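Asks: Down below are the structures I want you to see.
Read-outs throughout are calculated quantities, based only on the coordinates presented, and are distinct from any laboratory measurement. Computed from a prediction, not measured in an experiment: that's the story for all the values here. Cβ atoms are built from the backbone, for glycine too; each structure is taken alone.
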Structure P
Amino acid sequence: MSGLPFVDAAEVRRRISPDRARRLVEQALRSGFDPADDPARVPVDAGAGHLLLMPSGIGDWVGVKLASVAPGNPARGLPRIQAVYLLLDAETLTPRLLVDGSSLTELRTPATSAVAADHLAAPDARRLVVFGSGPQAVEHAVAMSAVRDLDDVALAGRSPDRLTAAVAGLQDRGIDARAVDGAEQVAAAVAGADIVVCATSAGEPVFDGTLVRDGVCVVAIGSHEPDRRELDEGLMGRSLVVVEDRATAMRECGDVVLAVDAGVLTTDDLVPLADVVNGRARVTDRPNVFKGSGMSWQDLAVAVGVV
């Protein structure tokens, strides 16, 4: 352990572009790895919040992310979630690298969503709507712009100041984004969208699912709690629903759990993302929903790329 190298956030971003992260995640799914074999994340009460332990193993590597969640941190000017990642070789379980875990999360979540959208969105998708104004909303807009030639990127959020900052940040990165405000503007944006991304902390649906046209790709990643959701059961019930793993979705994804409880969806209806990526499942002419919760294998896939 003496002198174990540490890769900080700036170096992670230097080594791994958003689109390379997407390719690393897709490569893991094409390698034969089954996300159903991934250990469940383990929550542990600690201090003023809780810890999340997220171990995984793929091929020659194993790793674990330790994330801390402290709800009171934003009032102190600190991140609500912080993380560090430990990468080990699988043969000897010798620690090889420590990596800034928060930067991995910022990369792997939109990368996984982009893998899904690349398979679920229409080839000529041009109009994107993102709900949210935080880092994940921004990074999802960047990730979606890498898989489709977008000519309209709209962001909807509850905080005008954060929304303005998110739009400016995207424009600085060469994405001509705009803010939509008010119920009418938001509804019009959703009704015209080809891809809709939800990256919020909301516990209730953030838009009326009847506005989504057939063939549209919808991505929801904001919640990983069974009693919280961003998508309504009407949309879930009429869509092809793709998840990282059925068991994980039923344990952590309120969008799925609540739709199943309402009787509009069954566990057997859920399509694993690996099946879509490897051609074992086909996209429908209904709405195509990807509900992601974030899994340990995704962090590992990107961490290996850092090496």
Structure Q
Amino acid sequence: MAMSPDPVRGPSFAVPGARQSALSGNGLAVASMLTWAAGFPAAEILLQTWPPVALLAARLMLAVAVMIPIWLWIDGADAVLRARWAHAMRVGGFGLGLGMFLIILAQKLTDPVTVAIIASCAPLIATLLELAAGTRRLRWNFALGVAVSIIGGLIATSAVAPAQLGLGALCAIASTALFCWASMATARDFPDLSQTGRTTITLIGGTFMAGALFYLSSVLGLEVWPSSPIDPQQAGMLAIYAVISLGLSQVLFIASIGRLGVALASFHINVAPFYVMLIMVVLGSEWNWTRALGAGVVALAVVLAQDRPARRVA
């Protein structure tokens, strides 16, 4: 059962209504990145006392706990029971759970700049995945858009060169590839579920993987519990990090992929540093023109990569 418009081929402006679909898809991607960016200041506060594996597990469990009742209300119990659970456990477990863990490990082994540089290549990785799946034909304007998006991402992160590579860089590459693959599979492989259902079922898979990683870390004697009691501020930050920055953001991102395809939707990931800056400006930080320039370059890339309208026949 295919969705309309086709989520993996992306819109064609020759089809009536496709232009509106593209506009709504880009709007959903912007909203997704805005809500995702809200999690970065929250995570910065939480990581002061939370070990990464504990924060990963708590984030996923809270997001799933909030989303399951909403999913049941939207799709109904029968749809939940008939869903492709085994496939969802693979997609969510490896694509989301393991992918999130690898990005945390990458930052620990390298530095935020290295991780940001590699993450800015998400449009390239997503495009390669669509080409491998046979769901996209590479046109010159889209290839140019990919290149410009990567440049914009590098500008937005104010990155010149990574400090370290090696194992940490491999973890970051693997994490980015897993996330792009999981997002594409989530939008494509669960057509009988709502956007909320598709997101929730794969996040449940990610939660099981996070639980396994938490247990393994505990067995190995690693730190797995917060170093201080959870106060109201931490609870509020965790709610933002889990429900808004993960749950809501992922629903919006999957909906965007349904209209644009994973490659074009992933262009918007490179604007996230600009959105983080906007949030920090509201909280009292200074404006950064470099990140604003990077966001503008990525916006140009999105316009370049869109399919051109068909010529009218006289």
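Asks: Quick one: distance in nm of label points 7 Å out along Cα→Cβ at positions 89 and 193 came out at 1.4 when computed from one of P, Q, so which one is it?
Replies: On the way: P: 4.6; Q: 1.4.
Source structure for this number: Q.
Asks: Please compute distance in nm of label points 7 Å out along Cα→Cβ at positions 249 and 281 for structures P, Q and give me the label with the greatest value.
Replies: Details: P: 0.5; Q: 1.9.
Structure Q comes out on top.
Asks: Taking helix-only ellipticity at 222 nm (-39500 (n - 2.57) for each DSSP H run of 4 or more, over all residues; to 500) from the coordinates of each of P, Q, which one would give -11000? Intermediate values should be presented prior to the final figure.
Replies: Working: P: -11000; Q: -21500.
Considering all the candidates, the number was obtained from P.
Asks: Of the structures labelled P, Q, which one yields 41 when relative contact order in percent (Cα under 8 Å, 6 or more apart) is computed from its coordinates?
Replies: On the way: P: 20; Q: 41.
Matching structure: Q.
Asks: One of P, Q was used to calculate mean count of other Cβ atoms within 10 Å over residues 25-32, giving 18.0; which?
Replies: P
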